[in-house]
Structure P
Amino acid sequence: MARRSEHSQEQLKSMILDAAEAIVVRNGAGALKVRIIAMEIGYTVASIYMVFDHLADVKQHLNSRTLSKLCDCLQDIPDEIPAQQHFHHLTRNYLNFACQNYHLWKMLFEQGAFDQTTWPDWYAERFNAIFLLIEQHFARFNPAASTIELKQIAKAYLSAIHGVCALGLFMSPHPERSNGLEITASLLVDHLIQNWLTLDVQVVKLGNPTKN
């Protein structure tokens with residue numbers, strides 16, 4: 001059993017999250033227990049509670065890590081490509097991330113984790129960074145769009161892509177399914193992007209068409 005003096009609090013925190021991530025990747029969020037984490041890193045259960053308040057706290061910090069990785073993935077888009085290709089690439093990145101990191105991605109949306117009323121400010125900021133990034137992608141191709149319009153289209157886009165992932169992967173979580181999911185997602189993206197780029201900006205305001 002490791003002694004507390006062997007690692008600083010920050011080092012121990014990193015070790016706990018590394019172990020928690022490995023457990024979730026192997027066996028899913030349901031296998032994540034404080035006792036199992038302690039065994040993985042060679043510390044006592046009490047040592048875990050010196051760093052994190054409870055298991056939900058560990059999960060939230062691990063989710064924050066996953067969101068950061070997802071954000072990095074969604075920024076990895078080739079420069080100077082047409083809008084349609086740009087968003088197909090963006091969609092492919094999201095689908096691949098969800099397929100390749102299925103258990104970590106799924107844990108972001110498990111029961112209790114998505115209760116925004118319980119989120120601390122730092123976690124809300126990390127989660128909202130995903131939406132802000134998508135807004136920036138859309139703003140690049142329609143710089144005249146307002147902040148509200150960008151928020152609406154980003155929410156519509158993420159809801160559509162996440163829905164494809166949820167319906168496809170929750171039933172059969174296999175990485176090789178990403179190609180099939182991409183075909184479905186592409187139909188949604190094509191329609192969404194065509195409207196965004198070619199229709200009057202008022203039409204893009206979801207649920208709020210201009211009245212004559």
Structure Q
Amino acid sequence: MIQALFYKEWVKLKWTVLFGFAFGLCSVLYIWSELAFVFRESGAVAIWDAVLHQGFMYYVSFRYFPLLMGLALALFQMIPEVQHKRIKLVMHLPAHHLRVLFSHTLIGTMLLLGVFFVVSALLLGISAIYFPYEIVVSVLQTIIPWLLAGWSIYLIVSFAVVEPKWNRRIAYVLIGLASVYLNYLYTRTGMYLHSLPLLLAVTLAYLPAMLFTGSRFKKGVQG
């Protein structure tokens with residue numbers, strides 16, 4: 001049952017995932033080309049000094065990629081389910097409807113985090129070519145809040161789309177955007193190091209929200 005659901009979701013989302021990956025790859029390649037140019041023109045010492053002492057973030061163009069990827073995946077996954085009434089069929093499957101809905105979220109999460117992992121690994125790999133281990137670690141510490149923001153927006157938009165009442169949809173999105181804003185509040189390298197557990201906890205708190213909105217959908221709450 002779950003394997004069939006995964007295949008269905010992959011067929012539906014494969015182009016979104018592939019285009020998202022291509023966009024992320026282009027972003028990383030752009031960073032690489034810019035970094036190579038700056039190293040040729042200014043030299044390693046000047047760039048290292050800018051990164052270490054002036055907070056120069058050569059990877060800043062990566063900042064909103066996770067957010068856009070999470071938003072796109074949620075919209076392309078959930079809107080067709082609601083628009084074409086497919087989600088109503090879920091309510092009549094042999095498996096419990098909440099389990100199936102939660103499986104939708106987990107499948108989307110797996111695809112999203114898979115793209116994040118590969119693209120982030122490429123960014124860190126390129127960073128390791130030019131910078132020492134300590135700077136690469138600081139890059140990782142800086143992009144983790146951005147990745148969590150992308151995951152959060154995926155979860156928020158997913159359960160907001162399933163929610164049957166528009167006023168609640170808007171409220172969920174506004175509250176979610178306020179929490180996601182926290183992931184972008186600080187712009188200096190490594191500023192979120194001690195806040196990462198809290199940001200992760202906030203993101204994980206959105207996971208069971210699909211069960212709540214799915215249950216409301218099942219009961220036929222309208223408005």
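Values in this text are rule-based calculations from the coordinates and carry no lab data. In this text, all values refer to a predicted model and were calculated from it rather than measured experimentally. Cβ atoms are built from the backbone, for glycine too; each structure is taken alone.
Values for this structure:
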quantity: If relative contact order in percent (Cα under 8 Å, 6 or more apart) is computed and equals 27, the structure in P, Q; calculated: Q
quantity: Which of P, Q yields 4.9 [distance in nm of label points 7 Å out along Cα→Cβ at positions 34 and 186, calculated]; calculated: P
quantity: Test item: distance in nm of label points 7 Å out along Cα→Cβ at positions 58 and 162 calculated as 2.5, pick one of P, Q; calculated: P
quantity: Label whose coordinates, when helix-only ellipticity at 222 nm (-39500 (n - 2.57) for each DSSP H run of 4 or more, over all residues; to 500) is calculated, return -27000 (choices P, Q); calculated: Q
